Structure I
Amino acid sequence: MPTPKHVHDAVRNTVRSLTRTLTMPQTKAVQELLIGLLRDSTAVLNHLNRATNVRIGKQSERYRRHLENIDITHAVEERIFRTLPPLSKNTIIAYDLGDIAKPHAKKMEGVHDIYDGSERKISRGYELHGVSIHNQPVVTEIHDAGCKTLNQVREEIIDRVTKKVGTKGIWVYDRGNDDKKLFASNVRRKLRFIIRLKKNRKFIHHPSGMKQAVEDFLPGVYDVRVPGQRWVYTLVVYEHLEEKTPIRVLVRGVKVRRAKAIISTYLLRWDIENLYKQMKEKFGLEQIRLLSLKKVRNLLALIRLATSISNRAFAELVEEEQSTATFELSMTFKAFCHHRCLTRNRFAFTSFLKEHAPTLHPRERQRNVLQRSLFSRRVIRAWEREAAEMGVC
């Protein structure tokens, strides 16, 4: 089956917008890497585009050289922002810290001790700052522990995103961002937010003035203040599951009619967790084997871009399911999911692209058999015209 046309168009237009400041060899390398990620679903450079006639070692060395000499992280972020659907008042903007676990890496630049969320233990690797909007990884940034703190990078990322989207949307944070400085900075920015709290966070109950830890509040909705701050927040405590401890969130700017509705809104932040999972499982994020931190950042940007293209193509397929142009593609995708016992979601669509779109490959310029290194194309074309006039085949 041929590759979906809108996937081809998305790749071509994306590469064109990214490579305006790059040289032709760099542009070709970026295009090959992006297509290789979509088609081969791996971040190991030796495993990308193996069908070419170039030796694998020589090709991967070329990729490494270009990844060191370019910087496309900002261009990728701008591209994803431009392709986002319009934000509404209640669009979820999920911020979370992730990780790239590299427990056996010894020579990779910038690797340090992290908490591996998948294995729930201390490991080696990189920490990630991530922001997702509409199933798109708008920000996925490696934290450089030697330069800035987590809080400093978080503030910079929030500033960058708010310059693009303004005060629209609801910011949702996990309990790892339980920080009263973050509470205050979000209020000053006039952002609406929901932040999950740790059990030892202390508040002042607004009507009574009693100071107590959040774990001492019974399920319900309360007006509270943070010690040392003048703003009033809403504390929501809700028993989501009987066997689990209640979920406790701090809310500002969002109308709280029912505790359950607020917790349901908070749980939508799992979108960014699923994006981390998608990049790790479907694009081999933790398989990166590059010594330079700059190379890792550029390859991570391309993995984000491949994830964005795949998710955007799936969203278009869902919206235009009954369209004549996508009917065959939609039916083939349904049959693929049925055969593999998969739910029709963006994870399955990424696997579908890998298996049913083998024709996705870089466009190669056809080599002229008369081309010689000593002669220009203009001279060769003149020879071809003369030969045609003389009737020489």
Structure II
Amino acid sequence: MNLACYPRFVDSPYLPTSYRPDLQGIRALAVILVIFSHAGISGFAGGFIGVDIFFVLSGFVITSLLLRQPQGNFLSNLKVFYTRRILRILPAATLVLVVTPLAAFFLIGDAMDPALLSDVRWANLFAANWNLINNGSSYFVAGVNPSLVTHFWSLAVEEQFYILFPSTVFVFSYFKFLYKHKIYFQLFLIVIIAISAWWSLTITTSSPVEAYYSPFTRFWELAIGALIASVSIQLNKLMTHLFDGIGFALIILSLAILSPTSHYPGTLAWFPVCGTALLILTGTSSSTGLTKRFLSLKVMSTIGDLSYSLYLWHFIWIAIPPLVFTGLDPLWLIFLGIFGAVLTGLLSYHFLENPFRHSEKLRGDPFSVFILLGICLVLVWDSTLITNWLATR
């Protein structure tokens, strides 16, 4: 095994510039775990670790993209990054937030949580996690139905991380003495990891809701992904198979031992985080372990492609039907939830997410994209106003 630091921020042969189906497979694994956990499928109580997997993978992918940006063009690089980020995240999220309150009103009526409209507005600002912290809300309180947009907390954490992190990367690339020695950037990431992980460990028991949802207790997971993107680790065949097996085993172990009553994230989050990190590392090797083969299967990469839309849509399909079809067998409710999530996820991916994400016209016109941002914010706000008007008639 050979570990080396990149001497430059760009033009490194190790940065992942080509499509990696195993990364899509990791996304698929993450979203499957989350959906099965929320659906209440036996054996997947610990499936909330899928969010941790997403965090590490997101840190790796986004940092890899940032490190390939041209040196010195600070404002231009920021503009490109945020333009692409808005096109990637916002259109599909906006549709879900517009539909959710209206669907809740028409389908469950008086059973709709009065706080839902406020929750949607917080989610619209990518601040759902702070709303949950302020309200002391949790996924895991027995007998209490979580908000229909609770799952937007993880998107909020990611976007809060990416408010500042790209600027930091480009600052390091702007100054020549930092640009020449990437070790400074890596030390910076290690400091973030140490402080954030320490804070997570410190408050997990005393303030479990804050520990679970706060960006400050989760940034270390994204930073680990970023750190992996900034180093070159060349594994031989033996180490590839070893890390491949250990990485997958850590994720399966996490799934087996964790439950809604676990003190999480704390120290326990290190199991899925390290497992994901090892799977990402082994994916860069020319050798192929069993897990990489599994993750690279066509079905896994396809689910990975759909993972964002699936994640956005799954929760309302799992949470609303039990309130509508009160006498329906739980197995049918699970089937309906997963089928609905897949159907709407497919439609959203093909007709909304992809057209905006790959629009060359919009990607080359940041001004129009920021106009789009404003339109999306207004649409969600109007949806809550209309729902409130209907409910008070």
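From I, II, which structure was helix-only ellipticity at 222 nm (-39500 (n - 2.57) for each DSSP H run of 4 or more, over all residues; to 500) = -14000 calculated on?
Corresponding structure: I.
Work out Kirkwood radius over Cα pairs in Å, for residues 259-338 alone for each of structures I, II, then name the structure with the largest result.
Once Kirkwood radius over Cα pairs in Å, for residues 259-338 alone is worked out for each structure, II has the highest.
Of the structures labelled I, II, one was used to calculate Cα extents along the principal axes in Å, giving 101, 50, 36. Name it.
The correct label is I.
Which of I, II yields 13.2 for mean count of other Cβ atoms within 10 Å over residues 19-26, as computed?
The read-out comes from structure I.
Check the numbers for Cα Rg over 2.2 N^0.38 Å, for residues 211-346 alone across I, II and tell me which is largest.
For this comparison of Cα Rg over 2.2 N^0.38 Å, for residues 211-346 alone, the top structure is I.
Where is relative contact order in percent (Cα under 8 Å, 6 or more apart) largest, in which of I, II?
II
Read-outs throughout are calculated quantities, based only on the coordinates presented, and are distinct from any laboratory measurement. Everything numeric here is computed off the predicted structure, so don't read it as measured data. Cβ atoms are built from the backbone, for glycine too; each structure is taken alone.
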